[in-house]
Structure 1
Amino acid sequence: MTHVSPAPGAGPWVEAWLSPARFGVYLYETGGDRARALELYQWNSELSCAVLRDLGHFEVALRNAYATALDATWSGPWHWLDDPASPLRAPLLRTKRGGPRGPRQVDINDKPRRAIDAARSRYGVQALPGKIIADLSLGLWRYLSSSAHEKTLWVPHLHRAFPAGTNRATVDRKIGDLHGLRNRAAHWEPLLAAPLARRMGDLVWVAGLLSPELADFVQHHSEVAVLLAKRP
């Protein structure tokens with residue numbers, strides 16, 4: 001029979017591990033009960049894993065849907081990842097307001113360009129497009145539906161990933177909220193006050209636009225609602 005050691009008590013080692021500030025969030029929620037606070041932290045970790053799994057399914061679907069839409073509509077001499085005229089690479093200047101220097105022009109395609117080039121440097125110029133696409137983060141795909149890209153990306157290309165008449169601004173807002181949630185969960189931040197039921201609804205809604213079957217799959221396998229009901 002395998003012997004299972006009892007869990008260690010919630011002594012000072014917890015603050016050394018999590019930091020006093022982070023553990024303090026859970027202590028506040030439990031009225032200073034250290035054992036319950038550590039249990040709540042463990043629950044938050046399990047919840048973060050469940051959220052990240054659902055978001056991972058969504059991220060894969062989004063990038064593949066966008067890549068498929070671009071493959072079907074891009075007609076440049078090189079692949080849209082590498083063509084200098086591609087809407088992900090061509091300079092796209094917008095005025096950025098505020099800051100000590102006042103309004104200034106910024107190239108909002110600088111980050112996508114650098115991300116693609118970094119992936120190319122890791123995998124080599126002969127790497128297939130799918131290898132590069134899979135290496136690009138949700139942070140890149142998330143911003144492709146922004147208003148700044150409406151004329152260069154959404155109208156000629158990305159709207160094809162969604163049913164006819166889909167509102168770009170609505171999709172962009174929900175994807176932005178999901179990206180923010182992914183960052184919180186990925187950094188193991190507290191999700192205690194996050195509107196998770198609403199965000200999971202957003203995820204299912206956008207996933208359903210990409211694929212109704214995917215939305216059903218995510219809902220069937222998601223553990224987020226079950227964990228929310230088990231909050232210590």
Structure 2
Amino acid sequence: MLINRLAILLAERSMSGVRLASDTGIAQSTISKITSNKSKQVDYETVNKICNILGVTSDDFFDYSPIDYEIKYFRDEDSEDTFIFIKILDRDRPVATLEYKVDFEFHVNTNKPDNLVDIEEIKRNYQQVEIVTVRATLKKQNKETYDKFTELPSNFQNIFTNDLLQVVGKNIKEYITQEFKDEFIFAKNSSGHVEQLLNENIQILVSSKIDDCKYELPF
């Protein structure tokens with residue numbers, strides 16, 4: 001896994017991404033994507049400009065680990081259970097697959113879940129709903145593990161956490177959009193974070209605001 005250290009380099013210099021964009025002539029949106037490691041491809045010219053302005057080498061700009069991973073979200077059509085599979089690779093060789101079963105809790109009108117409700121209750125009281133928050137608890141199902149993965153440096157762990165949130169968050173948004181298709185139009189963007197990241201259990205929160213109610217009364 002190869003990631004860039006731009007966020008760290010900027011923090012060490014108390015330098016903003018806006019200033020770097022101005023000094024390099026690189027679009028601020030591009031700098032933002034690189035800083036968050038959301039850009040999967042960074043061309044040589046861009047790296048060269050950044051390294052020249054910051055006075056670093058490519059070795060300073062990049063971090064490498066032989067450990068990589070693939071995250072897959074799977075819904076069993078027979079049982080309707082949801083699973084997350086995290087395949088861990090060491091130098092492209094599969095070494096373990098972590099299997100998690102996903103349990104969902106629904107909450108309304110809060111980003112800090114404290115009022116657990118079920119889907120039918122949300123549908124019955126749809127007019128009072130402004131935010132739907134889903135807590136997804138990923139419960140470990142198998143005994144496979146790989147110490148080198150859990151012991152990755154924090155910058156690699158942060159990238160993994162963000163990738164996990166993106167995969168789970170995207171599928172949760174698709175799930176609630178379909179589940180409440182007769183009641184709500186959800187805002188385009190959702191918020192979320194990984195609340196707890198452990199080897200055995202992982203908790204993820206995803207909140208989506210309601211743009212409009214579209215439920216038609218039967219009379």
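Only the coordinates and a few stated rules stand behind these numbers; no lab work does. Note that the structure is a prediction, hence the values are computed from the model and not measured. Cβ atoms are built from the backbone, for glycine too; each structure is taken alone.
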Taking FRET efficiency 1/(1 + (r/R0)^6) of positions 144 and 184 (r between Cβ atoms, R0 = 30 Å, to 0.05) for each of 1, 2, which is largest?
-> 1
For structures 1, 2, which has the highest computed value of distance in nm of label points 7 Å out along Cα→Cβ at positions 80 and 208?
-> 1
The value -18000 for helix-only ellipticity at 222 nm (-39500 (n - 2.57) for each DSSP H run of 4 or more, over all residues; to 500), derived from one of 1, 2, belongs to structure 1
Figure out for me which of the structures 1, 2 the number 18.2 belongs to, where mean count of other Cβ atoms within 10 Å over residues 40-47 was derived from the coordinates.
-> 1
One of 1, 2 was used to compute relative contact order in percent (Cα under 8 Å, 6 or more apart), and the answer was 15. Which one was it?
-> 2
Compare distance in nm of label points 7 Å out along Cα→Cβ at positions 152 and 176 across structures 1, 2 and report the one with the greatest value.
-> 2
When 1, 2 are compared on distance in nm of label points 7 Å out along Cα→Cβ at positions 48 and 104, the highest value belongs to 2
